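Next come the structures, one after another.
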Structure P
Amino acid sequence: MVELKGYLTNLKKYNEGKLIGEWVTFPINEDELEDILNRLGINNECEEYFFTGYECDVSGVCDGLEEHSSVEELNELAEALEDVDDEDLLAAALELGGYSVMDIVENIDDYSLRKDILNDYDLGYDYVIEAGIMNVPDYLENYIDYEAFGSDLRMNAYGAHTNYGWIERL
């Protein structure tokens with residue numbers, strides 16, 4: 001399960017030069033949130049707060065989060081993250097980019113991660129030999145430029161080599 005946390009900070013106290021805050025684990029219910037807000041002195045007289053930091057188990061999840069993100073949005077994201085089974089797939093999809101974190105999480109089944117494909121050579125070789133799309137006689141295998149072929153495949157696919165392997169949105 002992917003855990004999402006935000007450091008909730010009292011804006012008035014922050015502007016006075018004091019960092020008064022607390023880590024919040026999302027999703028959070030209204031009663032727990034109210035208790036934290038009371039501890040931080042956020043009430044009718046001082047209503048403003050913001051997030052001074054985020055933490056998540058998966059690299060890239062916090063990159064698009066803003067200091068004035070709403071608790072409701074963060075709860076929605078945390079609830080969606082609870083359904084993610086493959087953290088490497090999520091991290092690779094976030095590294096690929098092109099979509100918001102929420103869109104990637106909601107459409108995680110549209111992605112394919114191949115941890116064994118680390119470069120263009122591997123991609124070309126896998127496509128030609130392993131997937132068997134071409135019947136290449138053994139005596140011709142040494143004459144095929146798998147790296148160049150893999151490079152062409154990469155440029156024409158919505159995919160990329162990431163720290164986790166080859167990711168592609170299908």
Structure Q
Amino acid sequence: MTADSRPPLAVFDLDNTLADTAHRQRFLESRPKDWAAFFAAAPHDPPLAEGVALAVASAGECEVVYLTGRPERCRRDTLDWLTAHGLPGGTLHMRRNDDRRPARVTKLEALRRLARSRAVRMLVDDDELVCDAAEQAGFRVVRARWAAPSAALGEAQEREGRT
């Protein structure tokens with residue numbers, strides 16, 4: 001606990017950490033990528049049991065925060081998905097609709113902002129570059145390696161700043 005007695009934060013990514021995006025990655029494999037279809041399919045993501053279990057367990061000692069590269073326009077669908085799959089309530093931090101910076105930049109910025117007022121116990125994320133940047137900045141990281149890796153999603157996160 002911090003000096004103000006608030007619990008520390010457990011920060012969770014969504015795509016391929018809590019939500020299995022495999023069924024919609026096909027929209028990222030075409031040229032041009034079909035971003036509208038990719039995000040429209042997100043409400044149908046099955047949950048990833050390992051990530052969900054970790055989020056639920058973390059809620060006992062921490063305040064859960066969700067940190068995603070999904071654009072702000074997906075907020076309602078994302079909140080509905082979290083509720084439908086029994087995830088703990090928590091603040092949802094999303095990318096601005098026009099922000100195309102790499103996920104490793106936007107997420108580290110958000111983590112630092114969170115850490116200014118609260119202890120961050122851990123970040124749980126599947127993106128290796130995000131994990132590397134967070135570790136280098138001194139954050140404890142749990143690498144979510146329970147979903148199949150996706151080159152298309154990695155490119156979207158790093159090169160295109162889309163998720």
Structure R
Amino acid sequence: MRVYVPLTLPALAEAHRTGELGKGPFVAYAVTPALREWYLSEDIEELEYAALSRAALASLRLLAADADAVRRRVVVAVDVPDGAARVDPDRALEPAALGEVTVTAAVPLAEAASVHVDADDAEQDVAAAAGALEAADGGDDDAQFVVDGADDHELLWYASQEIPHLVGRA
């Protein structure tokens with residue numbers, strides 16, 4: 001199963017240093033039955049993009065909690081055995097938890113299929129979005145507009161071999 005793990009650049013640097021993406025349990029995003037139902041598509045590429053987008057929002061939440069992190073969203077795509085990622089049945093249909101899975105096993109960073117990171121020119125919009133998250137969660141439409149502005153920036157694709165270059169910026 002392909003999962004998308006939300007991180008920050010400092011967290012990616014730590015994963016690079018330790019060689020582990022996570023020991024488990026940790027939150028990631030995947031194409032779950034609830035995400036399929038919500039997205040109404042049978043195209044696996046579209047569904048995986050939706051899961052990646054959910055992970056990018058989770059990365060934004062990590063940035064909001066870490067004022068010192070470079071304002072660039074980071075998502076690592078990795079394949080894990082099907083039994084290593086599970087959906088919480090109590091949260092599966094909650095809008096905030098769409099696509100959310102818990103990875104229960106350790107995942108070596110060497111297993112990463114790709115890394116997705118904002119370009120440098122996204123930092124200002126991502127910083128504004130991270131700052132507006134709390135108000136957007138509270139129902140402020142103007143703040144939600146700012147948060148949605150981060151989605152105007154596509155995450156760039158990097159091969160896992162490029163991680164040393166990426167973490168040099170952390």
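Given 21, 47, 23, 7, 2 as the derived value for P(r) over Cα pairs in 10 Å bins from 0, in percent, for residues 69-124 alone, which of the supplied structures P, Q, R does it correspond to? Please report the intermediate quantities before stating the final value.
Numbers: P: 21, 47, 23, 7, 2; Q: 20, 46, 34, 0; R: 19, 35, 35, 10.
So the calculation was done on P.
One of P, Q, R was used to compute P(r) over Cα pairs in 10 Å bins from 0, in percent, and the answer was 11, 43, 37, 8, 1, 0. Which one was it?
Values: P: 9, 30, 22, 17, 11, 7, 3, 1, 0; Q: 11, 43, 37, 8, 1, 0; R: 11, 39, 38, 12, 0.
Computed on structure Q.
Only the coordinates and a few stated rules stand behind these numbers; no lab work does. Please read all numbers here as calculations on a predicted model, not as lab measurements.
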